[in-house]
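Just below sit the structures, each encoded as structure tokens.
We did not get these values from a lab; they are worked out from the coordinates using the rules stated. All values derive from a computational prediction rather than experimental measurement. Cβ atoms are built from the backbone, for glycine too; each structure is taken alone.
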Structure 1
Amino acid sequence: MTSNRTAQFIQLEERYGAHNYHPLDLVVERAEGCWVYDVEGNRYLDCLSSYSALNQGHCHPRLLQTLQEQASKVTLTSRAFRNDQLPRLYEKLHQISGKARALPMNSGAEAVETALKMARKWGYKVKGIPENQAQIIVFKNNFHGRTISIVSFSTEKQYRDGFGPFTPGFKIVPFDDLAALEAAMTSNTCAVMLEPIQAEAGILIPSPGFLKGVQALCREHNALLIADEIQTGLGRTGKMFAFQHDNIEPDVIIVGKALSGGFYPVSAVMADDEVMGVFHPGDHGSTYGGNPLGSALAVTALQILEDEKLVERAELLGKQFLESLKAIPSKHVKEVRGRGMLIGIELNTPARRFCEALKMEGVLCKETHETVIRFAPPLVISEHDLMWAEERIKKVLLSNI
């Protein structure tokens, strides 16, 4: 039962907004750390983190201070001029990735598009693939964004329905299947792009050795390995990047979401000179990409991850959280899987009603792929609050809803 005030906001949204989302029926008014408050004053523990954009928590005071200070100086210059914040972001991205160069964008989808363009141009200018024959291999159940080019290689029917004709040049193979990948690779393969953990697909973790095998095949066939770390990167899985669990070194790394701690859309593509060097002035760009406000926020967001040891917290508390969830003897649960603070509970029944029941218990999460509940709380969460969430998750999973 929603109150009149909540109902009024929902009515306005339903009347005037595009119906491209199916949110839970609460209206958030403010937030702090791991907690959000609705317009009725009810408090909820955020266990979604805006799909990992809030690794540093809601409204982190250092990010708020950076926002206020930089916004009072200069927010946007375009790349027609230089600014004093972008060089600091470049240096910080080099420090966390080891890559020689970075190219900043805004949304994660923009960064993926940037990486695709870079990989194709590298294929033609460096590898020597015949013009317009470059091929990029991706994996079944991938989620890299929602632009026309990206949904062109999605295997989710709804993401493609009504949006054709689609962009050519992509080949899809099963995830976690090295034989299929090897069979798909040709002399025209310029890149293989993957999520080290398929988050949107339901927290699908590849078998040990798979990522190393992908890297080996890329090197054998002189193809780039692109790691999409938009959801999995920046501490979420207990490492700065999820690929580090497998000790591989991608040629291209894509980051976004938590890069600005939820204050502003900032994304980036990182690579070494041989790859990034294919871009020349005029080849690619963005009016807002690399702006001083976003750059200042991103530097602070990355510094918070280090100063507050949030990567280490994700590893430690994530293991405890995962084991606690696995121990719940629920008839509804098919499998619990995860790494760090990225955990999925796959049910043998639709997950929506469980998410709605958890909301009533004060825990916010969201279903993905219909039968999976995804848990990804802010990395600043305390052990006490995590245990509080565990009790309520257990209560709901043991119920007869």
Structure 2
Amino acid sequence: MTKARALALLMLAVFLATAFGKGWTSSETDFPNYYTAAVLVRQGAPLRDYYDWTWFQRQMNYAGIEHQLGAYLPQTPVTMLPIVPLAGFPVQTAKQIWLALNLAFLAATLWMLSRVTQIRIEHIAILMFLGYGSLESNFRLGQYYVFLLFLLTLAFYCLDRGKSAGSGFLCGVALGLKLYGGPFLLYFVVKRNWKAVAGMLAASAIAVATAIALFGWKDVHFYATQILPRSLEGEVIDPYHAGNGTLTTLLRRSFVLQSDLNPHPLWSAPLVFFFLRPFTALLILACTLFGLASESKDSCRRGFAWFTIAILLLSSNTAPYTFILLLLPVVLLLQHAGPKERIFLIVSYIALNAFLLPDWVRFFPKLWILAALFFAEGREYWRSLSPKLAAGGLVGQSLSRRSPHRDTKHATCSNPGDIFSESL
């Protein structure tokens, strides 16, 4: 047995004894939220009530989950579907089954990443365990992101094997479940991969049809018009809380005065916020898409990885467990990285998946690290960008926007950058 394999097995044993063991024996949010929604699906409850905090809390109590706060916001209408088969079990038994399935998803993810990059599976496993904070959060809370990582990795695996329609279909499934797959439609369009576009549109149509069949058109319309826009704006939770370390939150905390939630911004200038939020999103979006359009077929792995990082950078909601998704792009980038770049990638992954001291949160350290990762790994694309073309695209999108004089409480998704936003 090699030293790397022995170390990977040791780290696995520590993980099973700590994070996995704690999740196996304790019940805490967020799994009960998914479980309660799955129970309600089996009972035929109306979807719009899921987004009523008070009503949903009562349903958690009826489902046997007491002394714990929860909510279904801002999940999609079909987020709970993978949990529906488990809803017939008691909540803790269902969580244990879910955790066991997540172990299988992780193993499959490691295998696929090893196959497409030729990096030894134990080396990828060591990197994954070094990102212990995110892994611990996912298993302790029974979160969804290991499953999402599996779906996106499988999508790339299919794409790498020339199965474009299957790759697009899997991204469409990810879109229906968590919205993260949505931006990949832009990726496939820019790459002119029409089979992937067709597969993604087919999966999205199936997801919508499933939601309508389960809940009816009116409730799905309610989600699309009332819940989804707020999710994309990052307003379903405290929009000023630095724990949601996103670009939108940073700008809102810096420029928007709110007497209760944000009494001391750096500068009370809401017009600056309304300008910078779409401008920065459009700038990053334009640079990414124009860069990918000039990419050669030989470097498509780097482009896919870079695009995945861009999705996380422009997300409107993040949490400690979110950053496990970076395992996919980081491993893809490690394949052909030089020594210095390898160190940068590994250190960045560990830092983004690490626990933060409470006093550090207000400085948005993970956002800055993620931005550095995005700009550093996109360096090969900057030279191919046409400043005039990018500027023209930005001006065109800016002119199409509505007036910035709008109330943040009723903001809606109105710029293409919002398509990158993710609903937790």
(Q) So if we calculate relative contact order in percent (Cα under 8 Å, 6 or more apart) for every structure here (1, 2), which label has the highest result? (A) 1
Q: State the single structure among 1, 2 that was used to calculate distance in nm of label points 7 Å out along Cα→Cβ at positions 134 and 350, giving 4.3.
A: 1
Q. Where does the value -19000 come from, among 1, 2, when helix-only ellipticity at 222 nm (-39500 (n - 2.57) for each DSSP H run of 4 or more, over all residues; to 500) is the thing being computed?
A. 2
Q. When you work out distance in nm of label points 7 Å out along Cα→Cβ at positions 30 and 230 for each of the structures 1, 2, which one comes out largest?
A. 1
Q: For the read-out mean count of other Cβ atoms within 10 Å over residues 190-197, a value of 18.1 was computed from one structure; give its label from 1, 2.
A: 2
Q. Just checking, which of 1, 2 has the largest value of distance in nm of label points 7 Å out along Cα→Cβ at positions 270 and 294?
A. 2
Q. Where is mean count of other Cβ atoms within 10 Å over residues 62-69 largest, in which of 1, 2?
A. 1
Q) Thinking only about Rg/Rh (Cα atoms, Kirkwood Rh), for residues 38-181 alone, which of 1, 2 has the largest value? A) 1
